[in-house]
Structure 1
Amino acid sequence: MLSRRNIRIKIMQLLYAGSNTGLDQAIILDRYKALIEQSYNLYLFNLTTAAQVSNFAYQDKENRVSKLLPSDADVNFQPKLASNDLTSSITLNEEFTYELDTHNVDTDIEDSVIKSIYAEFVKTKDYLVYHENPDPKAEDHKTVLLALYKFCLANAIFEDLVDERYNNWEDDKSLVVGAIKRTIKALPLEEKTYKQFKPNHETTQEFGFTLLDMVLDRDAELLGIIEPNLKNWDADRVAIIDMILLKMAIAELINFPSIPTKVTLNEYVEIAKLYSTDKSKDFINGILDRLMKKLDHEGKIKKQGRGLID
């Protein structure tokens, strides 16, 4: 689920936070590990919450038939949103429940919150069409579950619920939403389905953790490489995020032989465009271009295979 760009952004944010608070290296590295874990937990929480909203259909059925004078619609109501095989593959899945427990995902959500989201969703056209279908097939169940999740994303109560529990929701939202949609389309839920979104060791550890550790451990060395190439700029005048991105890029260029230089250059220019000042994109591009040529001339950039400098 997490790409190298996502990892670069998380590292940048951690280094920026560390520069403002004076956190030591061990704490920053521990926070990195926690952030990576949190991204997967956020995915798990979104999936189980959507399933809990669906499962409220059973309570809806019970409430309807327990009325003093239930209507024909109440008596004939079928909790298809919960009882279908696809929803059940989440809510009754022991392996998935174990995964939630193992990762300490808090699934205890107030009934009033679940009820509120469910009550609004069952008024929508997507649900009404589904409920009126006398014999919904697997694709119909997937369609309504996707509609339910889309409805949740637009629901302020759901947004507040997730945002209160996960401070990475805003940063990882697009990743998680994409993962949930892929999961629903792949239902019924199997262990391999959700575990494919677990942090990838090569991306998060071999690349991410190593890069973060290098930047922290060799900060002075990286600054020494960058400063002589700033021309008319004093290092103290460079935006903090820009300096962090430059240090990260240099560490990546020197220490990761399988990542093409053009990829590194383009990635940090794009991140600067998203997270720094209006002029940062051109500034980062210019400095890195000069540094790449200089480091290559000095034999400090050694690439392998498709990563060779052309």
Structure 2
Amino acid sequence: MRDSEFGFIAKLAAMFPAPEGVRGIGDDCAVIPRGDGRDTLVSTDLLTEGVHFLRNRIPPRELGWKTAAVNLSDIAAMGGTPTATFLSLAIPKDCDDGFLSEIMAGYADASRAYAAPLLGGDTCASSGALTLNVTVLGECPHGHALLRSGARPGDTIYVTGTLGESAAGWKAVQSTLPETDLTRALIHRHYHPVPRIAEGREIAACEGAGAAMDLSDGLASDLRHILKASGCGAGIDVNALPLSAQLRQFCKEYGTDPLELALCGGEDYELLFTLRPGTTPPVPCTAIGTIHAGSGLVWKGTDRDFTGFTHF
């Protein structure tokens, strides 16, 4: 029997403890002091055909953008500024030059938008799925990276943006729903995430900043990482979740539960963060709950439990 995804990661963290002064496995990025008043941020993530995208459905330029953007989002989650990326591709034989060129055009769009040049990588043949793996570099002032372990009892929990639209877009892709203005908008939200770089920096510079991470696996899963790292519990008011009119309309038309999409769907790439009591949020956001002492996650306004996405 195989470990769960996070059980496997926990084993790796125990096997490979970080050197003194370095933060390793357990946050959105590793944090490496440089000795010049800045810290280097490093993260890596991959997208695999059939799991993260359907090659016969996603426009290749959008695939390139998304590949870069979801990695840049890890830098945003730490309150950093991206500086460079490295890209490796495992390419199946039926992936032609035109498709690859469009992927790289989309990747270049994101690289230019966030001043994060591609500086290298690797390519190899794939006997099956197209896979794209990115290593992203960034930086922040020494000791000011936002960490998952920074939450304290009494903190207010916030999210940027709205939740669930990306999951609705993925559902529309998987189910080949009719193409309408609504489904096109939600699919674009899924294919074209916007890393919250500026917002992350503003939160990190805020005196009352607590914990933070980006929402990749869904709030129900990702918040639990903050709670575990911080040794706290939390209460979330499901009636306070920021749900767009588009998401509500989609769920009404297609009989889908908006809470399930917002809490468990994943790939929002919004920022989930906490601020100390009395701190004014430095960015547009929504308060959705409170950190409390002890453990556990309580969903207020419903008798249901939500667990979020896991890869294994």
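Computed from the coordinates by the stated procedures, all read-outs in this text should not be read as laboratory data. All values derive from a computational prediction rather than experimental measurement. Cβ atoms are built from the backbone, for glycine too; each structure is taken alone.
General remarks:
- Of the structures 1, 2, the one that 21.9 was derived from, the read-out being mean count of other Cβ atoms within 10 Å over residues 195-202: 2
- If semi-axes √(5λ) of the Cα gyration tensor in Å is computed and equals 29, 26, 18, the structure in 1, 2: 2
- Source structure (of 1, 2) for helix-only ellipticity at 222 nm (-39500 (n - 2.57) for each DSSP H run of 4 or more, over all residues; to 500), computed value -22000: 1
- Once percent of Cα pairs over 24 Å apart, for residues 155-242 alone is computed for every structure in 1, 2, the highest value turns out to be that of 1.
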